[in-house]
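Novice: Listed next: structures, encoded as structure tokens.
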Structure 1
Amino acid sequence: MVKAPPQKPDLLIARMESLADPTRLRLLRLLERHELGVADLCDVLQLPQSTVSRHLKVLSDQRWVRSRRQATNHLYRTILDELDAPARKLWLLARDQTDAWPTVEQDRLRLAERLRARQTNSEEFFAGAAAEWDRLRGELYGRNFTHAATAALLPADTVVADLGCGTASVTAQLAPHVKKVIAVDNSAAMLKAARRRTAGLPNVELRRGDLASLPIETALCDAAILLLALTYVEEPMAAVAEVARILNPAGRAVIVDLLPHDRDDFRRQMGQVQPGFEPQWLQQVMRSAGFDSVKVHPLPPEQGVKGPALFLATAVK
């Protein structure tokens, strides 16, 4: 058998050169687990934007990272699952050799603080808005979207997870029609209001927790619903993966949230982390999390509402 001629080492050398820089190694370690913008990376690495952007271009050119546009920003993340075997081995070696690097731990701590500060902003918004949330939500988004979401669920023996339940208005609508509703929210103020609303509903269980780390057992639920919750999550991909985890085989997921918009004043006012989601991006994320039959489409804006347009996403585990 005639052996194929060996490939030129150009690609290997280029990849090795792209990793032969401390800043690029730090970037890859950060972007391996988080999707981050340039401002985030500048803050964590404590480097100017020009330096961070220059290194990101090298990593993008060598296909270590991918970016997507979000409003006026670009978010970056590594694409290790798309690397060929030699490149993956090279990165695993580099990561292993930098595990004990003190700089990596410093970066991790700074990133954790930045993410915590963002979460605090959302929590502060909900603590102040709990009393007015139902009126505010109806004024901004209308009320028909809840019916569109709940109609995609049921039947009567269903165990439903209402994720980011807020004051439990949807939980209260669902409870009479299903076997059980597990309602999760990270705001103590929202859960207090939810407790009052669901006091007479014995099949409702309220739990406090993050959407990216749900306090629900694996494969416990038949259906999950997220209404205007994903925009408050720092790691929406992790939240979608958690939805997949808690659903049993053939379980259904329903998400209603904002389409992309450029109203930064609105996002800050509402304490939101994300300025909406591109339907195509969400479809890809849901499929990567293990969902099938993923459908995402815009909802017709209701007359008189003041907030950005919404979408409805449905999928089957």
Structure 2
Amino acid sequence: MRVVIVGAGAMGSLFGFFFLKAGKDVWLLDNDSELARHINDNGLCVEGISGKDRVLIPITTNVDEIKWGDIIIIFVKAYDTAKAILGAKPLIGHNSVVLTLQNGIGNLEEIAKAVEKKGVIAGTTAQGATLLGPGHVLHAGRGETIIGELNGKKTERLDKIRNFFESAGISTQITTDVTGLICSKLLINAGINSLTGITGLHNGELLDFEETGEIMHKTVDEAMEIVSQKRIRLVYENPREKVDSVCHATARNISSLLQDLSKKKKTEIDFINGAIVREGDNGGIRTPINQALTHLIHFREDQR
């Protein structure tokens, strides 16, 4: 089974490392020619809780070199999804599966514009990864990967992909409610990421200050109004308690949004807190805190 990972950032590189170390047929596909050249010349280095190792992994900017893929995993930033899926489309055969494990909402809709929905599955991952430099990743924490069919059915291909991931050391479960899963992660990201981007704090430090803790909880409360209106079932019962527990579990983690700002890169804020604002507007629900956080992150981006 050949797996193609689209996007050689922190998470894409980490998953590629796992698959390669397990002896899988894996390729990285990225549109950054300098990054591809660097990894081809120097290999991919991963350090952290998995130890430290450097591996040689195939990476290219040209889909013709890869030819085909059984599993195509999309790991690019949400704002690059449309471009990425069109670039990877020549790899997708009749029995290929496209899997998105990205942050935010809106990725499925972009993928479905280029690929038939029956060929798409979705999920989330709680692995912790920080990009230290080109081809250099810190594995900061282990977490479960959860995948599911868009129609909620349990299928043979889900079992096959789960077993494939498990054989590479990636703890994986199956869900029958992808929408609830993605929204559950969105609420966590909305509560944590934007605040870390504004304050520069590590995840766990948000709970050290009454002000940031209160803003984080109220951010999640606004999103919960939309979740309730849409009758979406989350994978946890108490969002406030859950966001607190994630802060504790990832206390020293630097959120992906803060990493992007530190590198003067565009963030995914429009697909996280910004998405909550849009959904609130559509449903007649006010989301002033999420809107303020979105504006402040855009301000930080503009300062670049």
Structure 3
Amino acid sequence: MLAAIRRFFDERGVLEVETPILSHAGVTDPNLISFRTGLHRPGRANDTAPLYLQTSPEFAMKRLLAAGSGSIYQICKAFRDEEQGRRHNPEFTLLEWYRVGFGLDDLIAETDALARGLFAERRPLGPPEIFGYRELFKERLGVDPLDVDFESLDRCARSLGLPEAAELCGHDRPTWLDLLFAHSIQPQLGLDKLSFVVDFPAILPSLARNKPGSPELVERVEIYLEGIELANGFHELQDAVEQDWRFERDLQERRERGMFLPTKDSRLIAALETGLPDCSGIALGLDRLLMMLTGAQSLADVLPFPIDRA
């Protein structure tokens, strides 16, 4: 699988790169928990520099893009605390790539081409399907995710057998949407083909840019196969001011939740200020992809050393 991926990008002239696993900055996203460690400087016992194991190589790769690298990809280890289960391992393998000059449609086409090649001999995939996030909610839950009230969200959750949702989600609209999507929509996506979900609400932006002419949406895509999320991609945000504001908003949410406050990545902001080229990028979980390729039911079936045996 790894050899086929490298051939795919080599044929397209995409450069393979390496970036650090350890970083002085952590991810601010409240839904991601970084592993923390520290550098003990020689001869200075009381001087420890905090370091983070990266949840993805995204920030460092964008710094390379801003420095003029051109289109790049990376196969690397990533780490996320508090993630363990049949489809999660705290240490996992990511394929992440960025294509300069690509819009989201180009990225979708390239991702589908990569997947079709990998699956061709084992289980050929049908033609891909593309759905709008908003349309999926309207069709399958009968609500508009952009303006639905919390009472209607609660009714949807109760109809799905989730009476505890109101207590879990409160008045946090992104959490409501994620919960309902995961329980009602996601299981029906990607049946014998890749499903691409696009045009996410602006309240679920991650690092995607706003959609021109539709400020209520962002140019983001998630990819599913057999109801399992495989990848998350964006037409990348280039605005340093907007990115810094999103970091600060994340940190404020962490404060309100009583979470640890990581050091935000000021070097990424500086790189965006120098100029990130117009590009789209995506991160694809290779352990999950291998699970799908082999028909395995759990990551433990494809990982030589899952965390319990590491």
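A short reminder: the numbers here are calculations on the coordinates, not readings from a lab. From a predicted model like this one, the values you see are computed outputs, not experimental measurements. Cβ atoms are built from the backbone, for glycine too; each structure is taken alone.
Novice: Looking at distance in nm of label points 7 Å out along Cα→Cβ at positions 14 and 110, point out which structure of 1, 2, 3 has the largest value. Working shown, then result.
Specialist: Values: 1: 3.0; 2: 2.1; 3: 0.5.
With respect to distance in nm of label points 7 Å out along Cα→Cβ at positions 14 and 110, the highest-scoring structure among 1, 2, 3 is 1.
Novice: Next up: Could you figure out which one of 1, 2, 3 the value 18.6, 51 for Rg and Dmax of the Cα atoms in Å, for residues 62-197 alone was computed from? If you can, show how the numbers build up before the last one.
Specialist: Values: 1: 21.7, 57; 2: 15.0, 43; 3: 18.6, 51.
It was calculated from structure 3.
Novice: May I pose another question? Of the structures labelled 1, 2, 3, which one yields -0.25, -0.53, -1.41 when log10 I(q)/I(0) by the Debye sum over Cα atoms at q = 0.07, 0.10, 0.16 Å⁻¹ is computed from its coordinates?
Specialist: Working: 1: -0.33, -0.63, -1.32; 2: -0.25, -0.53, -1.41; 3: -0.28, -0.60, -1.62.
Answer by label: 2.
Novice: Rank structures 1, 2, 3 by Kirkwood radius over Cα pairs in Å, for residues 118-229 alone and report only the one at the top, that is, the highest.
Specialist: 2
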